[in-house]
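The structures come next, written out as structure tokens.
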Structure I
Amino acid sequence: MLDEAHHARRKGGGLNHGNQPNQLLRLMRQLRQRAAGLILLTATPMQVSPMEVWDLLALLGLPPPWELDAFLHFFELAPAPLPHNQQLAQMAALFRF
């Protein structure tokens, strides 16, 4: 169990794909391979980047369509007030696995 899981992040807050994980995120990635399960707790909203959320969800395991680029693209499309049919189809496809 990891309380204050929002501290497990990339250096620089995840604003850049190339940023390295901080020591806590690196440790959690290593423990993921050795633990039967993980419980991540945080009451702090993550406001820097959707990448922070993806890094934590990736520790739990994501289905194949949810690659980092697809995840970030979803959060680019989601706030659109009137998404096009193609954009809606792209977002919906991520949930068909």
Structure II
Amino acid sequence: MDALAPGLDPEKLNVSVSGDQLMISGEKKPLPKNIKSEHIHRSERSTGQFARSLSLSVGVESDKVQANYTNGVLNIILPKMEAAKPKQIQVKVG
């Protein structure tokens, strides 16, 4: 799973899994004070704290969840539980 998260401090990002819920929270700081508002034509991203909660459709192994933040993209790897993976069943003849 990928989440666009440009301009965030990776130290302020929090990712957790509890049951069938994935929680992502963090904070985006405002622009530095040395950048004047008259130099900004448009700002499409708000600042401040945020929190998102997503329902997972299958069970995941919460102790194996990984999160990486690179170039403004938060990539979260959620390994499925063995019971959630499809199992091939052999058909016996006879």
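Annotations
- Which of I, II yields 0 [helix-only ellipticity at 222 nm (-39500 (n - 2.57) for each DSSP H run of 4 or more, over all residues; to 500), calculated]: II
- When semi-axes √(5λ) of the Cα gyration tensor in Å is computed across structures I, II, the figure 41, 13, 10 traces back to II.
- Relative contact order in percent (Cα under 8 Å, 6 or more apart) derived as 27 - corresponding label from I, II: I
Every number here is computed from the coordinates shown, using simple stated rules; none is lab data. What you see is a predicted model, and the numbers here were worked out from it, not measured in a lab.
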